[in-house]
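K.L.:
Down below are the structures I want you to see.
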Structure I
């Protein structure tokens with residue numbers, strides 16, 4: 001992963017000192033709440049319902065053992081002994097004291113961590129595929145380009161105060177695990193007919209109050225020109241994006257209003273202006289980023305050992321085999337697997353991890369995965385490079401920490417926002433609903449029979465849990481001071497990202513688990529089964545249509 005140099009640390013230190021002075025002036029009453037708000041948001045600091053929340057940047061999800069230890073230390077010393085992984089691959093602390101923020105930032109900076117541009121109307125954390133660099137279907141490793149764009153965007157003076165927040169995601173694989181179609185800018189690494197590296201560029205995607213799937217802006221932008229092209233997009237948005245209405249300020253509204261063709265013409269005209277004063281990236285510049293993402297020194301696993309492992313699987317416990325099937329996936333290097341550590345244990349809120357678990361994860365990453373872990377959009381953690389003959393040992397250690405639930409990709413692997421328990425923007429609680437659903441689906445044999453299914457819960461229209469993109473989406477809505485929940489079906493992410501459709505009128509919180517169970521029963525009664533495999537939930541939805549589920553849940557009268 002990228003290693004900070006002295007210039008990086010000097011810049012980080014300077015910005016930290018400036019913010020700490022601003023915070024001190026605010027605490028002394030010299031800077032009002034309104035004046036301090038844009039400053040603290042650029043630093044990832046929120047004033048939440050019960051306590052300040054600080055969001056820590058985890059660029060494209062990569063985090064070192066040293067950084068995990070620093071996060072654990074902050075959780076233990078300054079928070080309530082845990083932190084939370086977000087759908088943007090960041091880390092949040094929900095219970096910090098405002099006057100202790102300087103100490104927290106200082107401790108994090110010792111591990112090259114910061115909270116800059118994790119909020120505010122600026123370019124947020126760059127996200128990517130959590131399996132980048134190791135997955136079999138990868139065409140080009142996106143991580144060097146993530147780092148290139150991270151450094152370009154961090155502290156960019158021209159784009160510090162955009163009309164609204166701005167999110168960029170990058171993938172380099174055939175299968176999109178970075179959800180590029182639901183971002184302000186989505187980038188897919190491609191090769192042209194001359195085998196040259198470049199980007200397909202999508203623009204205007206996003207969720208929230210107005211969910212939109214992004215449009216293709218360009219089929220190929222050469223890697224040497226990508227920063228100029230991004231600059232051109234941001235300049236057009238900065239000039240023409242609405243600032244009079246925050247609900248209509250995102251780039252998706254601008255693209256939709258003028259059309260993608262006109263937007264493209266404006267970007268191409270601006271590109272001419274940008275390139276008058278800039279130079280294309282050189283191969284040496286691009287290599288300077290790629291050098292930080294060299295392939296680790298993998299062990300050569302013999303064919304005999306590979307065969308022996310396959311035979312040993314037949315004699316392993318059912319528990320280990322379930323975990324192996326659900327929580328590990330193929331690696332591009334023979335003899336290795338990528339392991340997803342589930343943070344969806346029933347005793348904790350989805351995405352929460354305790355300080356002791358973080359400390360042990362740091363140790364496990366050193367022993368099993370070259371000292372690096374990755375956070376995921378699904379609020380889990382990945383150890384990307386585990387030798388197959390070490391999987392059983394890793395599983396035992398994870399199991400002792402309650403981190404070995406074999407539920408990845410199942411209904412229990414739900415994405416959930418903090419909701420009204422923490423967030424002042426939320427309409428409803430999310431965590432109690434998630435726990436109630438997990439209780440209904442506590443029988444893992446039943447969960448395995450249901451198969452692949454995504455379920456996301458958002459406590460308000462900001463859609464922090466991306467409920468629009470879930471097979472089953474749950475949205476909290478306020479009705480005259482009472483909490484209700486709207487259900488949507490048929491959403492999905494990936495190469496065919498789709499916005500779910502609302503099933504019908506909202507339900508009370510106590511009704512939601514029963515409704516979800518009813519939906520699952522309707523699916524199981526209609527799915528097409530063969531000897532080889534069963535039809536997935538999203539496949540059944542696509543085949544039979546949402547009307548069948550609506551009638552089954554509400555009755556024919558609706």
Structure II
């Protein structure tokens with residue numbers, strides 16, 4: 001039984017169901033299990049690639065009705081129903097009490113998937129996916145009037161770095177206005193998603209969606225209580241460092257208070273970094289950077305460039321955000337982002353390329369379930385690459401910046417590492433509140449909770465008179481709509497990546513070797529084991545978090561102003 005992603009591109013559910021039924025009806029014992037498992041893996045690889053291509057096509061062109069229809073067919077019809085069939089096949093394998101070497105952890109995940117699967121949740125999951133597509137369609141269409149024309153919102157990012165404070169304020173207000181105006185529409189979408197998700201949790205025997213999500217995401221190695229401990233550690237150890245950074249910025253800018261539009265401009269009054277002008281320049285220079293990190297990684301990035309697996313520029317009709325998707329049948333990753341010529345775009349590409357290198361490294365594993373890392377493992381790959389590749393951004397090494405520019409970019413990035421930890425804490429704490437407080441169904445209460453939580457983790461910025469704009473920030477956080485509770489992973493992995501960076505500062509070749517060996521493990525080992533292979537450990541406590549924050553502040557102190 002073989003098929004391909006291309007053959008499944010226009011498949012209906014009945015077409016897909018036939019493949020599952022043939023697998024379900026085949027004889028299965030210990031002698032035939034490995035061949036059966038390979039055939040199932042090959043089919044899942046083809047199906048997930050067909051779905052991933054449909055998603056990529058749609059997010060690159062949300063205004064194309066044909067691409068939207070194909071995406072919705074996979075996300076809203078085929079994939080939710082396919083989960084039930086996969087659970088049925090998983091039950092057959094689990095019942096054998098045996099699995100090939102390297103499949104022990106995936107089988108444990110099968111057991112968890114079987115335990116929480118409910119047929120009644122299939123249409124609910126499908127409806128939640130359709131609502132996510134509706135959110136993407138609305139936000140992907142957002143533009144802002146600018147100097148007589150219309151710009152996609154990501155194209156306003158460079159203006160937030162302008163020395164003219166009036167231009168920065170105008171860009172800030174223009175970039176947030178569409179979300180403020182669409183608040184009621186987006187809130188109505190989330191109202192429905194909230195109700196669906198809570199019902200999904202109850203159907204599966206959980207009191208609320210947070211508990212369900214920890215089981216669904218198979219977070220075996222930490223708990224919601226650990227996340228709250230992590231939030232507290234961020235408040236204790238990270239926020240004081242951020243307040244010091246903001247205090248220095250305020251003094252250098254000579255301002256009585258920092259406003260939201262003062263956070264991206266160079267505090268020394270220099271023109272914003274413009275590392276590249278075109279999509280082609282970004283790709284070509286990044287290729288040299290990855291060659292510098294490791295020749296094999298550079299070759300993998302060149303493969304992506306050659307095969308058209310990079311869509312990086314911002315344009316009207318393109319969904320917001322950035323991601324790396326894996327086409328499992330081909331063993332190829334695809335990077336999507338919205339570049340506008342900024343330093344942040346460079347870091348986004350380094351980040352997503354880390355995911356792509358993870359996909360290349362894990363693809364030789366024989367079964368698709370072995371190639372699927374947890375999100376905490378995946379984000380270690382991406383966030384570590386930001387730090388491992390940074391030296392290569394120097395122009396004399398083939399990168400984007402001369403020495404003075406590189407120091408500026410380094411400062412921006414290290415400061416952003418700390419800001420990211422605080423942002424992750426606010427988003428994760430907010431999502432926890434939504435689903436556990438008993439008030440998450442109330443749009444007004446949600447907005448008020450966001451403002452409270454944001455004030456806890458975002459200090460030193462004057463938002464007076466901008467309550468609507470500050471509230472709109474959570475409506476821009478697409479993870480809350482599309483990938484609920486996918487955010488603490490960034491924080492956990494950021495602390496792991498800082499340890500990879502610390503190791504690299506002492507012995508770069510050894511740190512890179514451990515990093516690549518960890519990526520090649522895919523999803524065959526637990527989260528702590530994968531981190532250990534990379535030479536790092538999980539951090540949830542204030543003590544170890546404080547040590548890493550201290551290293552970042554020390555590195556910042558060594559950079560010229």
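K.L.:
If mean projected area of the Cα convex hull in nm² comes out at 27.0 when worked out from the coordinates, which of I, II was used?
P.N.:
I
K.L.:
If distance in nm of label points 7 Å out along Cα→Cβ at positions 116 and 388 is calculated from each of I, II, which structure is the one that comes out at 3.0?
P.N.:
Answer for the origin of the read-out: II.
K.L.:
Now, a different point. Given -21000 as the derived value for helix-only ellipticity at 222 nm (-39500 (n - 2.57) for each DSSP H run of 4 or more, over all residues; to 500), which of the supplied structures I, II does it correspond to?
P.N.:
Of the structures listed, the value fits II.
K.L.:
Out of I, II, which one gives 12 for relative contact order in percent (Cα under 8 Å, 6 or more apart) as computed from the coordinates?
P.N.:
I
K.L.:
Something else now. For the read-out Cα Rg over 2.2 N^0.38 Å, for residues 180-355 alone, a value of 1.37 was computed from one structure; give its label from I, II.
P.N.:
Derived from the structure labelled II.
K.L.:
Consider the structures I, II: one of them gives 175 for volume of the Cα convex hull per residue in Å³, for residues 60-363 alone as calculated from the coordinates. Say which.
P.N.:
Computed on structure I.
K.L.:
Compute mean count of other Cβ atoms within 10 Å over residues 140-147 for each of I, II and report the one that scores greatest.
P.N.:
I
Here, each number is a calculation from the coordinates, and none is a lab measurement. As the structure is a prediction and not an experimental result, all values here were calculated from the model. Cβ atoms are built from the backbone, for glycine too; each structure is taken alone.
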